[in-house]
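Presented below are the structures under discussion, each in the form of structure tokens.
Just so it is clear, none of the values below were taken in a lab; they were calculated from the coordinates. Being a predicted model, the structure only gives us computed values, none of them experimental.
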Structure 1
Amino acid sequence: MHAFIKKNMVMVIALLAAAITSIIIPPDRAYLGYFDLKTLTCLFCVLAVVCALKNINFFYMLARKVVKYFKNARMSILALVYITFIGSMLIANDMALLTFLPLGYLVLTTTGKQRYMAFTFVMQNIAANLGGMLTPFGNPQNLYLYTFFNIPTGEFMGIMAPPFAVSIALLTVCCLFVRPEPMEIEDEPIRLPTGRTVLYLMLFVLAIVIVFRVIPYWIGLVVIPAVLLIADPKALKMVDYPLLLTFVFFFVFAGNMARIDAVRDLLGALMSRDTLLFSTLSCQFISNVPSAILLSHFTDNYRELLLGVNIGGTGTLIASLASLITFREYVKHNPGRTKYYIGVYSAFNLAFLGLLLAFTMLTR
């Protein structure tokens, strides 16, 4: 039980927050309006299909094919960061980290470049959080806001394109400071099962089509679990259900907070003064997903809220739920270097936060 709580601390905090606010606002029929079923369904469908693709080593194979073409430390680390960056756009930031952090560890340990591990993990973490900002399904808070405000897809990507481009440039510059030391990655032949690969890619396309509102979300909720129940039941077990429950609990928390007059007046005043700045700062203390869910009830300025909760994913260690995945993965391999990692993480993340916030405020 202790291990479960430690691993899913954010979910536990969300549960406690929901329980405490439920004392202030006792459960009633209004609770039914708290839950965004489309967001939960889309998130479940994407996570389930990604787990199935991961089980056949699809992403691992793609990553190895890219990385093996680069023969030095600088280009290999840059490739790992780019893979994570692009991966977060397609399979969400937390799944990109769960998929590509182990590859980063493998590449660095097999080539004797462990001294770059903290830097590489931090760059991959930033890449996952910022790469996912461009697409509605790249970050969990994006999927929620995209659905909650019914933002047109073109407008959504247009809002996020400028900080997305700046993020690519900053990540590239950081990685160029790594010395181009020679390194080789052993080739490891991996064969994909053709039938299942095609099937899972079709399911992935279906999940993305649902996110983009082309077909009703309930179709995915029926088709994807039914197919995976036959093709890969393990994938359904691997879905990050604590993440889904975290959303459920935060829906209750945010819904209740919006019904407390004093809170509504305070947050409404702060959001009307500067939505971008306040939403960015909010992420540093309560993380970007709960910030998005909570603050969406107090503003119609979805443009600045969207920018704030994405940029705000950098900064402190708790600014993004995905950052805790990276921290946990690094400490698992380097238990005696926790303080060193936090120092490297904080230095780069706070720098990214300051630069991106300044850029966004100057160009809004």
Structure 2
Amino acid sequence: MTAPIRPQPGILDIALYQGGASKIEGHAEPLKLSSNENPFGACPAAVEAMGAALSESHRYPPTDHGPLRAAIAEVYGLDAERIICGVGSDEVIHFLCQAYAGPGDEVLYTEHGFGMYRISALACGATPVQVPEAERRVDVETLIGGLTEKTRLIFLANPANPTATMLERGDLDRLADALPDQCLLVLDGAYAEFAEGYDGGAALVENRDNVVMTRTFSKAYGLGGLRVGYGYGPQHVIDTLNRIRGPFNLSGIALAGAEAAVRDRDWVAECIRVNADERARLTGGLRQLGIACDESFANFVLARFADEAEADAADAYLKSQGIIVRAPKSYGLPHCLRITVGRPEDNDRVLGALASFKGAE
């Protein structure tokens, strides 16, 4: 009798990733503030470039992503040869686990860390190891205390999702200094554009041989539907990742849209400016209603309620008003709601609805 067909160890331990909801029964066009998308969408130049690329959809895209890597390097002052592009930064995270972790190895992250860290670790047979945070903030000493001889990767989102808190450069240096020889520090910079003065970890990458950063076009650039991201790291790491990257992992349409988007500096700068203004207004408005929230360095605010029951009731009330936010229970934050910073009129709706909810309690 033949043995049953079974997947590799770890894969059946993966819970399916749940994205932000986008529909509410009874509301034809709900206000979606559950996925941290840019409410203004992609820049017109990117839309035009994608339209033009449609006529070439019968052609294979370039395998080296040369024009996009060159544009990223030009705008951010990076070395194009040390950039790898992926299907969102998620794919780069997966490449890192596939290349550097496996059975018997450990992948370290914090208790409120992005769900893909655990998923990618399990997918390659490694053991995901979670360490506590301190009041929704990463504690570097706790992370260092979680290192063992089996640790191969540390994933750290900075700014963090779903907490929106972040570490200073000195903390990142201290963490990188403490890494054992066999370990890479991966700085997930999906929200880096929204943290004023922060380079996403680029300077740290330039000065060290054990740090990689990832970035995405899904947030500030408004291209979540295209699925484009990239990693920047030491040459030996990027060369390794390119050995397992599919040659045509990004479509010609995605490459054209992302290149145009990264070159339109004025559009993204204006989106970031409006986000900063509206983030401050949303944070202040929530606090005036007695809803606690930490200072946010991203394009969302994590609202904290008295307990899970109140958070559930607030979520239900917002849905009744046609507003979708994210309940981050799977991230160990059952008493919270994550609210994307929308347009001014969107944030007015959220604050008005929550004022009505608090008044009705």
Structure 3
Amino acid sequence: MTDIDALVIGAGVIGLAVARALALTGRSVVVLETADRIGSETSSRNSEVIHAGLYYPTGSLKAKLCVSGRKKLYAYCESRGVTFKRCGKLVVAADDSEMPGLRALAAKGAANGVDDLKLISAEEAKKLEPALACVGAILSPSTGIFDSHAYFLSLQGDAEAAGASFALKTPFLSAQVEDDGILVEAGGAEPMRLKTALLVNCAGLYASRVAARIAGLDPAKIPETRYARGNYFTLPGRAPFSRLIYPMPMKHGVGLHLTFDVGGQARFGPDVEWIDDINYNVDPRRAKMFSDAIRRYWPEAPVEKLSPAYCGIRPKIVGPDQDSADFRIDGPKKHGVPGLINLFGIESPGLTSSLAIAEHVLSL
């Protein structure tokens, strides 16, 4: 006999969305979180962009869940009063050599179901954004920004209103697969032992470590999680753009783009810096690389005033020399353990996709 219907490990945005979705079905839900607050790592260290769905291989989970999740996220923000702005973005080709890639990116976006993309000329782009330099661009009107922290709190509120409980400062220690459920051990000031019918591993950066502590799960079914830090820099004052500006994507990232928060503060990033251990230090010496990248699309940028802002870390399930991987959402059909769902490699566009990811978890 189980104590609860579902236990979710991790109170980042994916854990919050999954806990909400499970609780809304009437299940009893407990969420374990090591930190003292929700959404404190990967979820809160990003660009706060609502992505349209251009970049991901057609038919992939990333493509399908981003396009579906974007629509759900806008509707959710509107219904809950979460601040957002459908500001749109321009993906720009800095020179003629990038135009074939730009056209291919527009075609991929259209194939993914992003139905409002428009290829525009340099002159048209300049009319929209006079400070911009490019030879062509994709206009993506459905890209936006939002207050991610307000979103996290709203998801938590929904989950709690539906009966879910959150155990902060309560690290997951281990689990044992048994015939009638999964027995979970948790630590902290008030250690607990719970038997759950469903265990959902939404531990993000730590998902592989969590999975390795589940006795009864084949280790061969656990990918290695590697870390790619994304650094951000800021400039003082307001940037002369009303839309987000993205260069052509690079391997393992979408390029050093210009975004702004809902208050209008501009920021640039993220880059891709592979690291061995989790730490959130931004190296000021990376400013030179940022300066060179920014001036390709904003020649007059006062890059001498760039200053380090913050960084996030992507949980990668491939290495730097491999192609980017799709989301891995492994249910019993994948690993053979009833009642267990592991989520690995949930990086961008995980924030945009969060509500759709939660629905996908329910379907498993």
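Points worth noting:
- Value 107, calculated as volume of the Cα convex hull per residue in Å³, for residues 84-155 alone, assigned to which of 1, 2, 3: 3
- With helix-only ellipticity at 222 nm (-39500 (n - 2.57) for each DSSP H run of 4 or more, over all residues; to 500) derived as -24500, matching label from 1, 2, 3: 1
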